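What follows is calculated from the coordinates using simple rules that are stated; it is not laboratory data. Because the structure is a prediction, the values reported are computed rather than measured. Cβ atoms are built from the backbone, for glycine too; each structure is taken alone.
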Structure I
Amino acid sequence: MKKTMILVLSILLCGGISAQPIGKSMGRWKDISAASMEENRKGGLEYIEVTINDFWRPSKTHEEIYERAEKALADIKASGLKVWSVHLPFSRTLDISVLDDKARAENVAFMAEMIALAGRFNPRFLVLHPSSEPIGNEEREERLQNSHVSIGKLAPEARRIGATLCIENLPRTCLGQTGEEMLRLIDGYDDVKLCFDTNHLLFQSHADYLKVVGKGRIGTVHLSDYDFENERHWIPGQGKIDWGELWKGIRESGYDGIMMFECYGEPEELTAAREFIRKSVGKACRHAE
């Protein structure tokens, strides 16, 4: 009995998640209809991350964007799902780090408008890409500086709608490849956090990333698995991530939020993934004893 109690306590301290709420990013839904939302909620999903890319395309008028957003908002409310976060729009051209001053100012202004639209969903967090790609080495330093300045302009817009702006780490040549770059991007902005995407690290281990960013920096997460070669957005357990050590590290970094999955998967697959991670954490705790 005593050993059992010690094991349970150990799991809790290591980040046990037996009853951890789960959510899924709208960008990874095969069908975002009202019926699908209701089915997902009944299947065990509690939260949703709204992705503005599902409303916005360069060809859409402002009226179409707002009309589609209002329809999604009504469907979410009817389904009983709760909005955890809103992922702000991104594309190869909608980039807050571009070198052209005029284009960058226009992109930041449009992003500010989309933050105002996101306020209709009353999110706790806003997820923002610090750049697009490709980015050459010769321009990387200037792009990092540009993105940092742009983030500083958008942080007050996030505060205005009562949300925390979270900058997402990105793969390949994008900005935010490592924990060091992420800290540069949010340097001086005490109320800006990080969105930790677990399948975007290609140049740094998860353990090293978490060590660099330190405690209290992660506002939200995008959970999915991969092969360490490129982003894959697989369900946890289908790739190479050591989920016991990773989730333990995320929890020890101070993150106490939900498990937001950014991978295709039905509710039963995501609840199974939660159980897989829970058991992995338990194994990691026992190995640490």
Structure II
Amino acid sequence: MLYDKNCRILPFVQKPARYIGVETNSLIKERNSIQLSVALAFPDVYEVGMSHLGLQILYSIINSVDGVVAERCYAPWGDMEQLMRRQGIMLLSRESQTPLRDFDVVGFSLQYELSYTNCLNMLELGGITIRANERREEEPIIIAGGPCAYNPLPMADFIGAFVVGEAEEAIIEIVHAVSRTKKLSRRKKLEALAKITGVYVPAEHQKTTRITKRLLPDFASHKFPLNHIVPSLRTVHDRVVVEIARGCTRGCRFCQAGFVWRPVRERSVSQSKKIACELLSATGIDELSLLSLSTGDHSQID
């Protein structure tokens, strides 16, 4: 997160390992061969963001595309933010120490409403104009997804495009759309994104436009990331994770997740075992959890 010359401030912040980067299984690509760069920004501190499986999945998918790089960025803690503002240090990616403003695309994961102000703070720290309609041509396209993207309007003034639903396939289409229009105007980029199923673009769509939820129908056979990035300090969920199912059969009326991630899809026992063994081998972590909305309801849980 910090240029080497600014590492002198690390002794003055809590948990400096939040900011040093260079974790096992993180990927650094040669920028000379890169046609499109994507910053995956998680609007919370490192320990929370590194516990989020979705970010690991998108990181792996985007980096599998030739000529495209995905790097990560997390919100700084208050003590670090104060020092950054005082010394004029910008918010940088972990892998290449690149300011957010120098990426082609910045994608936020909206997991909960209280993170909205963190998104705006990260944009400002990263040198990006906060309001979407005031951004200059050279500034990145800002995209957001996650559970809160199902109600995009509270953040519509700040985000260029929202992914409504599951992003595994949509993110590839987004990357290709921005790559094709990279030398064109911001308006042309947004027009291209608006044509992708499951993507809502406030500047292009009417507020009454119905957006079809993006779904990953072939969940079980979709490639699961096997080289999870190993965090540089203890995280909230300090273990590797195998997603054994998506969706929930119970339909509790108070539960958003049970509805938005429908229908129920499962990975088999043999698939889950194989993924678990490879994850443990690739990371050296000795603890593993099975992830789903209701793991006890897996048809082969016994």
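Summary table below
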read-out: Source structure (of I, II) for helix-only ellipticity at 222 nm (-39500 (n - 2.57) for each DSSP H run of 4 or more, over all residues; to 500), computed value -7000; value: II
read-out: Structure with the greatest value (metric FRET efficiency 1/(1 + (r/R0)^6) of positions 95 and 263 (r between Cβ atoms, R0 = 25 Å, to 0.05), set I, II); value: I
read-out: Structures I, II, by mean count of other Cβ atoms within 10 Å over residues 103-110: label with the highest value; value: II
read-out: Parent structure of the calculated result 15.5, given that Kirkwood radius over Cα pairs in Å, for residues 135-270 alone is the read-out and I, II the choices; value: I
read-out: For mean count of other Cβ atoms within 10 Å over residues 23-30 computed as 14.4, the structure of I, II it came from; value: II
read-out: If relative contact order in percent (Cα under 8 Å, 6 or more apart) is computed and equals 17, the structure in I, II; value: II
